[in-house]
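Please treat every number below as a calculation from the coordinates, not as lab data. No experiment lies behind these values; they were computed from the predicted model shown. Cβ atoms are built from the backbone, for glycine too; each structure is taken alone.
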Structure I
Amino acid sequence: MGSYIILRYGLSTGTCAAAAAKAAALAAQDMIVDRIVVPTPIGLRVEVPVKYAKKIEDRVGEACVVKDSGDDRKNDVTHGLHVVAHVELKVDKGIEVIGGAGVGMVTQPGLPAPPGKHAINPIPKRQIEDAVREALPENFGATVKVSIPDGDKVAYNTLNPELGIIGGLSILGTTGFVEPYSCRAYIQVISLQLSYLLNSGAHCPIITSGKATKQWLVKKLGIFGRQIIEAGDYVVKALEIAHSIGFKKVLLVSRPAKALKLSVGAINTSSAFVDARLEALIFHALKAEVEYDVLVKLANARSVAQGLLMLSEEQLERVLRSIALEVERRLQRRIRETEVAVAILHRNALYETPKFRDLLNEVLDVAAKH
């Protein structure tokens, strides 16, 4: 019989906010709880520990829930944060949900919440409303203010600033739960960024393999950071999403190691799935007619970086362009109706396919006009 690892799901910020809000609504009525059951968007109900709940004054309560990201905690910067709800009961049936300190403000169009509103997405907002409604007396409504102490600081470690969400974190959660170490959340962020770009009028996103590449493009070429998508190991998925939502042109800028994996057809470039970098490097060196004695040295290289140092400037250019062309060919074959152009960033220089520069100039021209 096989062995299994059981992973523990965590709670979304939306579920934490809903639990804190319901506990606060009860506290406003002199009912103090240390655990609370709330509905989730997928129909399940979940019991959530309450760190504290207290009555502030007549018909006003406050409660706090600690964000528990389950076994995804190593990947979730919001794990352990306090989600606080301040609830004031009012004599009408409406429930208003607003953001407080540490909840980001949306400044750009194309996101689930409109500009000028706090980043509380529609699904968790309804979840909060439903949870509070369960705790209200008949014919009463409430104003719910959700805050995340230190959310403004933690937000710098998220993609919120690049999405135009300033001053804090987002209240998220389409299911109410955080899946333990799933690529799905990261891919959803990529999809959100690409949709935001498309809705903002951009015609050609730039996909990169990582933060350093993005920073180089912003600093050296003056490209707007929001136009650059950090896809990490999900470059192919990012390109597929860009194609599926309507982009007709996409640029890819990658470091050599990731590009080598893409050149052999890797869909996910994580080392857990594929690692044929040195073999691919030798192949492209052979294809670029690098001398035999250099090929022998490459066969003994311990890393891609070491292998590239063995090449002369002329050899390096031929090899990197060969890799870029192969990546472009494979991606173009996969996404036929969206034009793909590829460049490899190495030693402060771009090694481009023939059509890359024309597409890049289009992007730069549009940026200059804005």
Structure II
Amino acid sequence: MPADASPRRLLVVTDEMEVGGSQRQITRLLSGLDRSRWQPELLYFRQRSFLVDQLEAQGIVVHHLPKRGRIDPGFVLRYAALLRKGRYDLVHAFSLTAELWTLIASLLGFSRARRVASVRGLYVEMPGWFWRIKRVILRSSAAVISNSQAGAEAASERAGVPLARIDVVPNGIVIPDLPEDSARQVMRQALAVPPERVLALYVGRLVEAKNIPCLLRALSRLPLAHRPLLLLAGDGPLRAVLQRQVETLALGADVRFLGERDDTLALMQAADFTVLPSRYEGMSNVVMEAMSSGCPVIASNVGGNPELIENGHDGALFDTDDDAMLAQLIQRFTTDAPLRQQLGRQARATMQARYSIPALVAATTAIYERCMHRPVSMKNDAPREQRA
């Protein structure tokens, strides 16, 4: 872009801005953009959080476009009007619903913006109609960005899109300074955790895909002397179900529900290890943030997790749903402090060497720039030589 040119207008779209992995990545991306080259704005449909406040505090324009009921013809018309008024150069959508409404609104509003689609996971349990819609979206976008190689391969296979059409840009993370031991102890005291108690942490939504029942079953297998105190930091529709499971398994003294937290970094720095038992994952922000904090991770061997963790070198992997294997790893982490410290140091080194927010921003904007040099087609934004 010429030095004297105006910044290009970018609209990032997501269906919700509750605190989650994609929402954190959106916030980091928009915050890191070079404002001399890009004028970023955000559009979301529901569930505001403190992440929106952070963006607005930086002077980033945020649009909230609520959808009134299941069927709301006015919603897409309002979106089309926003696209016309905004005269955006590029629109990057981060979820299927955001991608679908962006496609429809672009057609209705005769928008000339290039569209960028996303692959943010494996979508293992999604039905056939999901993939039929995703195929149309991926094939009609100027670019497709996946946050993991596993996600890119799954999307290529299920949506019938050439793998070469999908760019892989891993999530970016802040590498935090390691806290003084006194700060770690302050957090543990605030949580009323005895100094001698080993502290395990889960961070994420309380939803079926995260497979928290497997974690609770694993914990119940352990002798009382080898059980860590497990903190569940997050909320979701399964909270009441999980609380009943805790009671059934007699884990009341070993599990605490913290609800949604905005201090997860401090929790990770206070914890002895983190556990992520998901049935499927893309590129997990929780794993990356824990590793960058020097907090070793036990994670299920699915999706992008083995891209992040080298088993036995900078963390541990287990077969998803194998609560016996998970129990063995939890017991080992609980009883072997030198192992935890060794894995934590190596995990932090891995994150420092391979992932950063500047790398996320640079790779993403390089794709944006590439899109801007392609002609716009309302039927199919993909370059002719790459169409199947």
Structure III
Amino acid sequence: DLTTAIKTNEISTIHLLLQQLGKTPFFNKKSPTPVDEALSLAWYLENVFYFAAANIQSGIDKTLTEYDIEPKKIVELGFWPGGDRDGNPNVHTDSTIQVSKMLRQILFRCYYRDFKNLKRRITFRGVEDTISIVHDILYENAFNPNIEYKNIADDLITHLLDIKGTLLSDHDGLFADLVSDLILKVELYGCHFASLDIRQDSRVLRDVHAYCRQSKPIISLFPENYDGLSEEEKIKALSFKSAKVNYNEPGDALIEDTLQTIAEIKQIQDSNGNLACHRFIISNCQQASDILQLIELFLWNGWDENDLTIDFVPLFETVHDLAGAAKIMDTLYSHPFYKKHLESRGNKQDIMLGFSDSTKDGGYLMANWSIFNAKVGLT
């Protein structure tokens, strides 16, 4: 309004609007919650990245096809709000679950929006029933908050392929490209839209591991002086045995939230697919046992070693930790249990370097030099 008034030189309107501006607070009455923050940033997923990432993947697929190379999914979106406990201590298990549901609903709104445009074009015989089925699936998942969440991506793709097949066989392929575009998006985003990354500080995770070690039957698996052992001795003491932990007494809020989150990740994967929440980032990672102890926490909280669909991501931040990153990863790569787990994850290891703690620790120049050297050592 002010811009318009200035363009038309309406002095009295400009005067009133400037007074309004001067009396308008620029701060919210209350701090935004983690879910509010996630909802704000999810706008870009819905209105920008939903289209941009699909266009990039589509271009890659076309180029690979021209050279007789089988197209592969290359683009993947990640999302930290609602999962990053280290960056925002107000993030709790409830926040993570709400954000995962929110991302799913936003995604299905995008699917539904595309499908409405597609439905206006595909008015032919032979596809009415399948069109109706897909419409109901997308509408319910987009607008019904009480629906039972299931990973229906494969079923959705099957229905869309049926529609495309009928168009190709009976209707000269008319508008088949619109169906192909929606299929690509479902293949790209599934039921999750973006992978919700979980992050927690290594020191918190050590406290959680120590708390669990005091409970039956875990207490019998460790020597009493475990905390006083060297790093090498600690790694040897880890058994990676699945166990149902019987907690003697409640832990503090942070410990309880960490354990609940580990259990709830499984629920998110069951509802939205494994890619919905598969990365656990250990910030301030200082030793190999930080990752290995976290794996044990998963095995003690409902996860099976043969179905551990989690990527454990060390984040090396301080100058000292960056210098030791290569040695830590060598220890992990040579560890029998971790090596087997990495094979089950396609021998793909994500590693994160730097962040603000690096600059705080060593200054801008030293931090970037340490990151560079860490990259050299890790590769």
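Annotations
- Structure from which 32.8 was derived, mean count of other Cβ atoms within 10 Å over residues 17-24, options I, II, III: I
- Entry that produces 1.5 once distance in nm of label points 7 Å out along Cα→Cβ at positions 257 and 345 is calculated, selected from I, II, III: I
- Structure from which 3.2 was derived, distance in nm of label points 7 Å out along Cα→Cβ at positions 105 and 281, options I, II, III: II
- Which of I, II, III yields 164 [volume of the Cα convex hull per residue in Å³, calculated]: I
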